Structure I
Amino acid sequence: MTRDAAALIEFRDVDLAFGDHLVLGKLTFEIRRGEIVCVVGPSGCGKTTALRVAAGLIAPTGGEVAFAGAPVKGPRRDVAVVFQDYSKALLPWRTAAGNVSLALEAMATPRGEREARIAELLKRVGLLPYAQKYPAQMSGGMQQRLQIARCLAQEPAALMMDEPFGALDALTRQSLQDEMLEIARATGATIFFVTHDLEEAIYLGDRVIGLKPHPGRIGIELKISLPRPRDQVATRESPEFLRLRRKLYDFIHFTEAGGDR
């Protein structure tokens, strides 16, 4: 995918404090249009907090986040958030089609246009045959696909994904990783992806940012030049993938041991 050099999301010396506890400190980085940036780091480093600030769900206590050049003042329709806990993100009394329809209703999409749009979105995530199923009748992977379809209904410029595959088994996780990469390719969406999984970050990302804790700030930033499309076996076995994994592992291990570099 061709990457636009212009930044879509910019963290500008962002501080975030809860009382006397500084969670993020002078956090500064940018995400370019169409780019997939994965954020990793030890527990407590502020990964999810940074994502919530970028999505306008939390206001920074210092600095600012800009979206397309304008300060983020709250949630935006062109920014969709995919949460890890898909079971709570979906409405259990609505079918798969009804959950996707919710986003279209919020956008005031004409009723006559909704059915075709819902079918298109469910087909994109492989759920068209399950349109009339309820979330409780679907597996965890299917529920997460449904949450993604509902987010895509917003036609977002950016997807904020907070460990969206963390609760899934390994095979389902890998399948959804590949589906997400295809969605990114097809839609051109910019993706801010938080994960604890170092291999997942390398596999998905154009860049990986590692945060140091207390307060959360950038400790390492890696450009991922692995060729696309990526392959779950060949990509992960490549010498460059293994080199990047070792570099991230060393950073996390050193940071968790209390190192500062």
Structure II
Amino acid sequence: MNTATHSPIAFIGGGNMASAIIGGLVRQGLPADRVLVVEPFAEARAKLAADHGVQALEQAGPALAQATLVVWAVKPQVFKDAAAPVRAHAGGALHLSVAAGIRSDSIARWLGSERIVRAMPNTPALVGQGMTGLFARSAVTADDRQRVEQALASTGESLWVAEESQLDAVTALSGSGPAYVFYFLEAMVQAGVAMGLPAEQAQRLAVGTFGGATELARRSDEPLETLRQRVTSKGGTTYAAITSLQQAQVGEAFVRAMQAAEQRARELGDEFGAG
């Protein structure tokens, strides 16, 4: 780990995503005593202390002044109220927000800082297989970007987008994406059971197939369409399945669903970013 990341890091909110990042940082070599978490719920504070050995406080206070990076892992609806006490102690830090929908203009206004990075992670980050979209305001330096990348490295992959509005598309594609995969897996398991397989075997087959196909796509330089066509012999079993999906316009419905997610991401920014 870069020595810069041994500077104190504060987390506002100590839920699953914060815990995943903290765990990764500690595994990378960040001393637990360099991590401070502000978490209002006693049970969550106790779990953080037990799992990672970090200090967890009920509310923001002067201890935050030491933090050079503040990670915002709060629910969108409480961000504004949580910002005021943090601003008093750590307004000048680099701020990384993983709160869905809250735009950086709002965060900058609430914190009085321009050094803000927005992140859109997804839940596979909990097992180190996440995909995170990142956007930086103009005041964020190259060193700041590197600091953010290092902080998130153990959660999986990340990529930077040029325009903040693109994070709404990232939200729809990868942020909400795991739920689409689980939804499709549920349907595959249901079909397997209906065709006579035990549920446990159907799930193992479905999950293994998804994982293998994803890894094949990751390693291949060929277009996804080519990979699909290679499995789809005309007149065969896969052809029958794909034809049925196309006749039902599943692809078009899927695109509409993701557009609905993107629209909701924009609405969240409008809803929680005022003031």
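Rule-based calculations on the coordinates, nothing more; no lab input. Predicted, not measured: the structure shown is a model, and the values here were computed from it. Cβ atoms are built from the backbone, for glycine too; each structure is taken alone.
Assign the value 22.2, calculated as mean count of other Cβ atoms within 10 Å over residues 190-197, to the correct structure from I, II.
I
When relative contact order in percent (Cα under 8 Å, 6 or more apart) is calculated for each of the structures I, II, which structure yields the highest value?
Largest one: structure I.
Using distance in nm of label points 7 Å out along Cα→Cβ at positions 22 and 198 as the calculated read-out, with 2.8 as its value, let me know the right label among I, II.
Matching structure: I.
Of the structures labelled I, II, one was used to calculate log10 I(q)/I(0) by the Debye sum over Cα atoms at q = 0.08, 0.16, 0.17 Å⁻¹, giving -0.32, -1.25, -1.37. Name it.
Label of the source structure: I.
Comparing structures I, II by distance in nm of label points 7 Å out along Cα→Cβ at positions 38 and 126, which one has the largest value?
Top value of distance in nm of label points 7 Å out along Cα→Cβ at positions 38 and 126 goes to structure II.
Between I, II, which one scores greatest on distance in nm of label points 7 Å out along Cα→Cβ at positions 14 and 182?
The maximum falls on structure I.
To test your reading of the models, identify which of I, II gives -11000 for helix-only ellipticity at 222 nm (-39500 (n - 2.57) for each DSSP H run of 4 or more, over all residues; to 500) when calculated.
Here the read-out was taken from I.
I, II: which one has P(r) over Cα pairs in 5 Å bins from 0, in percent, for residues 94-205 alone, as calculated, at 2, 11, 23, 23, 21, 12, 5, 2, 0?
I
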